[in-house]
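In structure tokens below, several structures.
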Structure I
Amino acid sequence: MPELPNEILKGTTTIGIVFNEGVVLATEKRATMGNLVASKTAKKVYKIAPRIGMTTAGGVGDAQQLARIMQVEASLYEIRRAKQMTVGAVSTLLSNYLNQNRYYPYYVQLLVGGVDEQGASVYSVDAMGGASREEDIVATGSGSPIAYGLLEDGYRERMTEEEAIDLAVRSLRSAMRRDIGSGENINVVVITQEKYEEKKLPGLSKSSLKSEN
């Protein structure tokens, strides 16, 4: 894989958690260009299908292009077959597309999560097209090593929606305190059989981050 030029290096933290009824996808909102904070309101969770979302880490342009491609593919699949794509099918299609472009790669690391007739699931997809199903928790981006500390300690099977959101937010806040590429506010999406919902969370001030234990 070609070395990524320093001028387009990105940092972020994204999280996926499977709970008893669905999936929580959560990200922070900072976009960086080297040492510059390029945006404080970056969108890093995209709705691909009615019950499927995708988080993005890496180059913003690459991520946005892939989100558009997958949204179109999911819509075409529904039109042609009169049913929704499964989470696994979206992940497989995405991994195939990335693998076909591995010599001119998209600089991204992605999570695809949602709910279908097989239940809730989250997949991790890398820039070379490798796709892995995650049974419980997963994190990507420069802040993921920090987030994993809380995720692995706090996760338990059949968590409620509220417990999963709380764990995701606490893990992101921990990463935001220590990872320079992660910061600003938090975006949380909850996906179940009944809904795709973007949660409204209060803004995070410097004092609120310092008060976290």
Structure II
Amino acid sequence: MLKLHFAPNSRAGRIVWLLEELGLPYEINKMAFHPQDLKSDEHRARHPLGRVPVLEDGDISIFESGAIVEYVFERHQNGGLKPSADSPLFPGYLQWFHYCEGMVMPPVNTIVVQTVLLPPERRDEKALGQAQRLLTKALEPVEAALAGNDYLIGDFSGADIMLGHACFMSNRLGCVTDEMPNLKGYVERIAARPAFKYAIELS
């Protein structure tokens, strides 16, 4: 059985969401988002930097949320969530799947560091403002892509598992503005999915 090593308020939520959407059986090792758990020798043996998610599948152990999503699709069950390589939807799927970590999550990470992880005396308002502006700018192409679409490539897909989760977090951080009605509606649709609700409630 698949085993997911998970901590709340992390990218591991994407993998819970994915496994729930596909109806795959799995067990979960829920850890605290704290160095005592994540930086333990036991967890560093799974991930050298002490991060989550990590997915174990028998003798296989794999980390990085995007890699885990692809692995599950190829080794277990696509469930129609990834278009075939010859589909006209495939290029867009790839683009938005990778846009998440390439363009959206870097400023999200900075915002979280500057508002949550650092003590107030070490926070940098200039760095925070730059990251907030960069995140809003990075979301503008997503807003445009969602015009007339419920999901990124039309139907719900693995690209939504990746980028949808990031958009939901961006909205929580106040960077999805009222001038982005398509994104606002998208986040609402994501949040209403039962599998997503379950993943977020674990956090």
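By the measure distance in nm of label points 7 Å out along Cα→Cβ at positions 89 and 121, tell me the structure among I, II with the highest figure.
Working: I: 1.2; II: 5.4.
Max of distance in nm of label points 7 Å out along Cα→Cβ at positions 89 and 121: II.
If Cα Rg over 2.2 N^0.38 Å is calculated from each of I, II, which structure is the one that comes out at 0.97?
That value comes from structure I.
From I, II, which structure was Rg and Dmax of the Cα atoms in Å, for residues 105-192 alone = 13.8, 45 calculated on?
Values: I: 13.4, 39; II: 13.8, 45.
The value was obtained from structure II.
Once relative contact order in percent (Cα under 8 Å, 6 or more apart) is calculated for all of I, II, which comes out largest? Numbers along the way, then the final one.
On the way: I: 29; II: 22.
Result for relative contact order in percent (Cα under 8 Å, 6 or more apart) over I, II: largest is I.
For which of the structures I, II does the calculation of helix-only ellipticity at 222 nm (-39500 (n - 2.57) for each DSSP H run of 4 or more, over all residues; to 500) return -14000? Write out the running numbers ahead of the final one.
Values: I: -11000; II: -14000.
Derived from the structure labelled II.
Compute mean count of other Cβ atoms within 10 Å over residues 57-64 for each of I, II and report the one that scores greatest. Can you show the working numbers first?
On the way: I: 19.9; II: 13.0.
Once mean count of other Cβ atoms within 10 Å over residues 57-64 is worked out for each structure, I has the highest.
Consider the structures I, II: one of them gives 3.4 for distance in nm of label points 7 Å out along Cα→Cβ at positions 25 and 49 as calculated from the coordinates. Say which.
Working through the options, I get structure II.
Out of I, II, which structure matches 13.2 when mean count of other Cβ atoms within 10 Å over residues 41-48 is calculated? Mind showing how you got there, number by number?
On the way: I: 18.9; II: 13.2.
That value comes from structure II.
Read-outs throughout are calculated quantities, based only on the coordinates presented, and are distinct from any laboratory measurement. These numbers come from a predicted model, not from an experiment. Cβ atoms are built from the backbone, for glycine too; each structure is taken alone.
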